[in-house]
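Each structure below is given as C-alpha cells.
What follows is calculated from the coordinates using simple rules that are stated; it is not laboratory data. Treat the numbers as computed from the prediction; the structure is a model and nothing was measured. Cβ atoms are built from the backbone, for glycine too; each structure is taken alone.
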Structure P
C-alpha cells in the first residue's frame, strides 16, 4: 500500500494516511530512546521485530475478544491500523517489581506482587508522563467514567491473556504499558505490544529480554529482541 501524508512521528513509530480515512499505515522504526529520550541510539531491526511481535499479540487478543486497532500486516515494518483518537492516558500493569515501581517505593526488583498493580500516567513527553490517578482523569475530563472503566477492565483482561501466553513459553511478563483510543464510539487497544513496551524476563534466570538491555547497557540488545520474536512465533 502506498504511503500517504505522514500524520505523526513518535519515538518508535510513524503514522501515514491511506486512501481510507478510517485506516492508517503504521511504520516501526529502529530508533531507540530511554530515560525520556535523554538516551538515544539504534537497535538494528528493532522495527521489524516489534512489528511482527505486535501483530502476533494483537491477533491473539482479538481471538480472546479484545478489540485492537490492528487490521493486517503489510510487510516487515508496516501494519494497517484503525485510525483512533488516543486517550492521553498510559496504563502500566505491574506483576513483578521492577523499573519505576522499584525506584519510587525503594523495593528490590524481582518481588512478585500478590496481585497486579495498575498505574495511570498522563501521556505527555514534556512532563515525563507523570503518575496520576482516576480523580485527576475525571477532573480533567480526559475520558468518561464508562471509558475509564473499560480501560481498566480491558487492561487486567489483557494482562491475564498475555501472562498465560508467555508463561507457556517460560517467560515472565514483569510489566507493560498500554495505550487506548476511541474508534467509532468505542475504546479499543492501540499503539504496540513489544520488547519496547514490556519487560520480559526468562523464567528462573530473570535474564532480561527487552529494552532494559538498551537502557542499562547490558549488551546483546538485538539478540534479545530476536529471541523474543522467535519465542512469540514459536521458533527454535
Structure Q
C-alpha cells in the first residue's frame, strides 16, 4: 500500500492486490472495508485510515462479545421486566431497528449503509453499563443480533462470536433474525428547528406531539435562544413530526 489514498478502479487498471492485506489483517477486514467505503456502483478509495477503522471495528466486536461472558438469550426468549425500561430498553429497540434496516439494506445492495448500522449497534452495546438482569439480557440479545447481522460480511468473526455466545450450530445456517415490531416501532421523532430558514438545532419529541408543545420546546432550546435575542418572533410554523420553523426579525 503506497501513500495514504489509492483509488481502486478497474477502469483505471490500478486495482490493489489484496493478498498481502489479507495476510496481515484477514479476509473479514478486507471485505468489511471494501463494503463500508462506497455503494457497489462507485470506485473504492483505499485509505490507510479506513483500513485501520475496519480493523478496529473487528477488535471492538470481539472485545464486547468475549467480555459478555454469558450465553446470549435465544430468539423468542422472554425478557425480564427490567430489560424493558431505561437504557436496556433503548439498546433493545436499536438492535431490532438494526435488523429491519440491515435486512432492507442487503436486499437493496446498500451494503455501506448496512455496515454503518452495525457500527451504530456496537457503539450502543459498548455504552450500556451495568450487570443487572435487564442489562445482561439486552446486551446478550444485541450481541447475538450483531453476530447474525455481520455474518454475510465477516463470516469468520461472526462464527467465533456466535460460538462464544452459546449459539447452536453455525450462524451461517441459523435463521435470519426477525425484528420484534413492538421494539422496532419508533415512538419518538427528531425534528429540526429552523430560524429564518436556517437549521439551528434539533429536538426529540413523541410522535404526534401537540403543536403547542413542539413550539415551546423549540423556543426554549438552548441552541436556539441566541438567535432570538433582540428580535421579534413573527410566527412559529410547526409541521407535526417534521419540522419547526421560527420566523423572526
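Please state which of the structures P, Q yields 1.00 when FRET efficiency 1/(1 + (r/R0)^6) of positions 101 and 149 (r between Cβ atoms, R0 = 25 Å, to 0.05) is computed from it.
Values: P: 0.60; Q: 1.00.
Of the options listed, only Q reproduces it.
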query = In terms of distance in nm of label points 7 Å out along Cα→Cβ at positions 141 and 213, which of structures P, Q is highest?
reply = P
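Could you figure out which one of P, Q the value 20.8 for Kirkwood radius over Cα pairs in Å was computed from?
Values: P: 18.3; Q: 20.8.
Of the options listed, only Q reproduces it.
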request  = Figure out for me which of the structures P, Q the number 2.8 belongs to, where distance in nm of label points 7 Å out along Cα→Cβ at positions 45 and 181 was derived from the coordinates.
outcome  = P
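When helix-only ellipticity at 222 nm (-39500 (n - 2.57) for each DSSP H run of 4 or more, over all residues; to 500) is calculated, the result is -15000; to which of the structures P, Q does this value belong?
Numbers: P: -9000; Q: -15000.
The read-out comes from structure Q.
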